[in-house]
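*Asks:* Got some structures for you, see below.
Values in this text are rule-based calculations from the coordinates and carry no lab data. What you see is a predicted model, and the numbers here were worked out from it, not measured in a lab. Cβ atoms are built from the backbone, for glycine too; each structure is taken alone.
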Structure I
Amino acid sequence: MHTLLAALALAQTPTQAYTVDPAVGQPISPYIYGANFPDWRRLGPLFPLARQGGNRMSAYNWETNASNAGSDWHHQNDGYMGQTDEPGWTVRTFVEDAVRHGAAALVTVPCTGYVAADKKADGDVAQTPNHLETRFHRSYPRKNGPLAYPPDTTDRAVYQDEFAAWISKFARPNAPVWFSLDNEVDLWGFTHQRIWPRNPTYAQILQIGIEYAQAIKAVAPRSLVFGPVSYGWQGFRTFQDAPDANGRDFLDFYLAGMRAAGQRAGRRLLDVLDIHWYPEARGGGVRVTSPEATPALVAARVQAPRSLWDPTYVEDSWIAENLGRKPIALLPGLLEQIRRQYPGTRLAITEYDYGGGRDASGLVAQADVLGIFGRHGVFAAAHWGISPDRPATVAAFRAFRDYDGRGGKFGSRSLRVQGGDPAVSSLYASSSPDRPGRLVLVAVNKSSSPTSFEVSLRGFSIRSAAGYRLDGANLRSAVRFQPQVGRGALRFQAPALSVSTVEVVGAR
């Protein structure tokens with residue numbers, strides 16, 4: 001009777017039909033499942049990449065752990081990043097945590113030219129006459145002399161190659177240490193205006209990137225360098241209307257410039273094109289990054305990931321308006337720029353957030369984003385703001401990284417998937433060379449009503465299948481379900497706004 005009722009339920013719900021080809025696929029980088037400042041204690045080893053970034057790092061003094069808050073908090077120097085004066089303590093403890101959990105650590109190298117000189121916590125440093133000379137130390141990419149630890153803290157100078165050489169020693173084969181060239185450099189003129197009263201120009205930021213990348217590569221040649229760590233769309237395109245833009249796309253300029261510099265240097269200087277992406281899509285006039293979950297916002301949020309790839313989808317945002325009501329298709333565009341300007345460069349999105357951290361729509365959007373990153377060959381990604389207080393966001397990571405509560409993971413190879421309506425659902429499929437005969441699928445139901453999935457596995461004979469479902473009523477642990485299995489195909493029903501992970505065992 002139970003089987004009959006399940007079959008009737010499947011027959012009465014709309015069906016999304018997909019075909020998976022286990023013979024065709026491409027590698028998935030494990031580093032797309034990353035987070036900024038992950039809470040290892042409460043969330044465990046969910047994240048293969050940990051990024052230490054944000055505005056605080058731009059004027060971080062590694063010699064004393066002093067930093068400047070910029071516009072986030074009154075442009076104040078203080079000890080927020082570490083009261084201790086032990087050199088590098090802030091970064092060392094972060095990297096050691098990542099290494100203990102087998103995660104890569106992405107560390108920010110300050111490139112503004114100045115770092116905080118004190119921890120006075122006395123408000124805006126501009127209240128001090130000659131604040132650049134009295135409240136900051138000069139920061140240089142290279143030290144003209146032997147590198148040392150501990151560094152000389154009496155010379156009023158900080159050297160970033162000395163920092164990179166020291167912290168890279170904490171890397172392990174399964175837990176590398178990588179470097180990003182500062183943070184949201186296109187906003188320095190606002191965020192760090194006490195150091196940069198106006199934003200850098202195209203020429204300035206390229207030269208800064210070249211100098212710091214060369215310094216890092218000289219002392220940590222096997223590490224990866226990420227840049228320019230742009231904050232968003234207007235940064236990508238015009239570097240916030242820089243005076244020397246001259247109609248040139250900023251990322252085109254930056255990639256071509258770093259390529260030419262690498263050719264002159266005889267080594268690659270930029271390994272990873274690094275951007276941030278906080279979607280501007282709106283629902284009911286509210287940006288999807290909001291924690292809210294009104295019907296209009298939910299509808300917009302679950303569709304917003306389509307702007308990462310879909311050449312037919314136009315979101316409601318100022319970016320789409322700026323494009324003339326055309327699709328954004330962010331990832332294909334960025335990858336094409338890389339292909340044209342600096343082939344071999346990898347792509348990272350080291351800050352992003354789709355909101356709805358406590359709502360099923362946040363679960364759906366975040367899971368869709370992780371699937372898209374894997375399918376489109378993103379190398380690294382790090383969510384900003386993930387915590388146990390956002391169970392929907394955490395649940396989306398668990399759908400790929402611990403779907404069964406026993407460490408069950410999505411595979412390391414993204415398989416070709418055809419079919420379905422992207423407005424209603426998404427399906428991601430994977431295999432792993434070290435687990436032959438095992439496929440893992442993640443099905444995302446974006447609809448506000450139940451939807452049936454019918455998945456054909458081309459040339460694959462199914463022996464068994466087990467399902468694990470997350471939805472608004474089940475965010476902290478998945479509900480087991482049993483898909484219906486036929487010859488080379490399986491069917492299951494997904495509740496409204498849900499994510500279903502299915503492990504399939506069989507043979508080709």
Structure II
Amino acid sequence: MAKKTVVSPDTSQLNKDIIKKLPNSATIVIFGASGDLTERKLLPSLFRLDSDGLLPEKCVIIGVARTDMDNETFRKKIMESVGAYSRHYKDRCGNWSVFEKKLLYHKMDYDNLSDYKTLNKLLADIHKKQGMNSNCLFYLSTPPMLYPGIVSKLGEAGMAQQSDEHWRRIIIEKPFGRDLASAVDLNNHIHQVFNESQVYRIDHYLGKETVQNLFVFRFGNAIFEPLWNRNYIDHVQITVSEEVSLGSRAGYYDTAGVLRDMFQNHLLQLLTLTAIEPPAEFNATSLRDEKVKVLKAVRPIKPEEVAKQTVRAQYRTYRDEKGVARGTETATFAILKLFIDNWRWRNVPFYLRSGKALNSKVTEISIQFRHVPHLMFPLPPDELLPPNKLVLRLQPNEGMRLGFETKMPGAGMKTRTVSMDFLYEQDFGENILPDAYERLLVDALQGDASLFTRSDEIELAWKITDPILRGWEGEHAPPLAFYELGTCGPSKADEFIQADGRKWNPCM
């Protein structure tokens with residue numbers, strides 16, 4: 001077979017289409033500008049977008065934090081971060097001199113209303129001086145406990161008001177609440193200042209190119225969608241495996257745990273995108289309406305059922321981490337078995353698993369189809385022909401793999417599983433995938449909320465998670481299992497799925 005030629009996609013027309021939808025001018029205000037997220041993700045992504053001409057023609061980026069810095073110190077700090085974390089920085093470093101002129105720093109106390117009024121005056125002066133309109137995108141990259149206060153002060157300072165001539169939007173990072181009650185309170189608090197159309201709750205998983213490719217894969221190929229239901233699919237596995245242990249985050253994590261950290265947001269979002277019905281149109285309203293329908297159809301796990309439908313575990317040395325409570329039972333690994341009670345997915349189990357300090361960093365969705373209804377080939381007793389399996393790898397080695405059976409050469413009828421693979425790197429070239437934040441920042445500037453989470457989605461996800469959390473704290477809690485660092489999790493994980501006559505896809 002001839003060697004495959006890698007053809008880099010022509011993005012020029014796509015970029016032109018994006019530019020057409022961008023406003024002519026906008027100011028991006030990042031609260032928490034001295035934090036890790038801003039340095040590692042937000043500003044490197046904004047630099048890349050600016051280098052590709054995908055920011056508004058007139059754009060100012062204001063970093064806001066309590067740290068004492070001037071503009072030059074801030075720019076120098078960000079230059080180091082951009083050099084370390086931005087895609088293709090070596091090819092784009094010549095653009096830094098242009099980008100740094102867009103960067104300003106403003107020190108402020110998040111609790112001081114007069115500081116917000118000063119910031120508002122700074123925005124007005126910049127807009128007047130540079131001939132910009134008053135479009136503003138506020139990004140809350142601060143600890144979640146600061147969200148309500150910042151939102152309130154933005155409202156009191158008159159900074160959330162928009163008109164026919166300009167818009168005001170706010171991006172809010174996860175976690176969005178720590179349970180249903182706090183999420184409802186936060187939604188209500190935000191809606192007192194911003195209407196829902198102004199609010200962009202970000203989950204960076206939805207910005208991943210491979211996650212978005214789920215839509216094209218299912219709805220752009222006629223051969224897959226007819227099979228995407230309970231008649232052909234036996235079960236679905238959604239895995240988010242992380243190699244890192246908690247380290248300095250252990251103190252925070254001990255009050256959250258794996259369910260709040262990963263399941264309520266990332267894994268349930270991946271579930272909705274896997275199980276979703278075809279939207280009537282590809283827009284924010286239709287897409288998010290269908291996601292909400294999936295969450296409404298998820299069969300709740302009652303507290304008394306958690307021992308049968310969940311696994312909780314902790315890596316062996318977690319209790320030695322700094323800031324962790326003595327004898328804590330906070331789970332760093334979990335499995336949920338969920339069912340979606342609708343026509344398409346009735347009685348098809350969705351196995352969701354995630355954990356820290358495992359043997360690999362993997363995010364994937366594995367679709368296992370049913371066994372063939374009748375086996376005509378001579379196989380040893382009690383041996384089944386392996387079912388077809390479709391694996392969607394979201395990270396690393398992003399791509400897809402479809403496994404199917406073929407006859408091995410030679411006499412007799414012996415089969416072997418082979419696969420067809422699609423890898424982004426092989427087909428489009430290395431480092432072609434944009435960072436998720438690049439896509440989501442552009443969408444927010446364009447006013448496209450398709451890949452952001454709506455308030456009712458947040459609350460429904462907590463309605464699924466809250467009873468499990470209560471069950472883990474009560475008399476029906478499954479016993480806490482333990483696992484060693486660098487393994488694929490506790491032995492209880494294998495026992496859990498084997499009890500259903502199934503096994504995990506060997507991704508970890």
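*Asks:* Comparing mean count of other Cβ atoms within 10 Å over residues 281-288 across structures I, II, which is largest?
*Replies:* Once mean count of other Cβ atoms within 10 Å over residues 281-288 is worked out for each structure, I has the highest.
*Asks:* Can you tell which of I, II yields 81, 61, 42 when Cα extents along the principal axes in Å is derived from it?
*Replies:* The read-out comes from structure II.
*Asks:* Then there is this: Taking 24.9 as the value of mean count of other Cβ atoms within 10 Å over residues 177-184 derived from one of the structures shown (I, II), identify that structure.
*Replies:* Details: I: 24.9; II: 16.9.
Corresponding structure: I.
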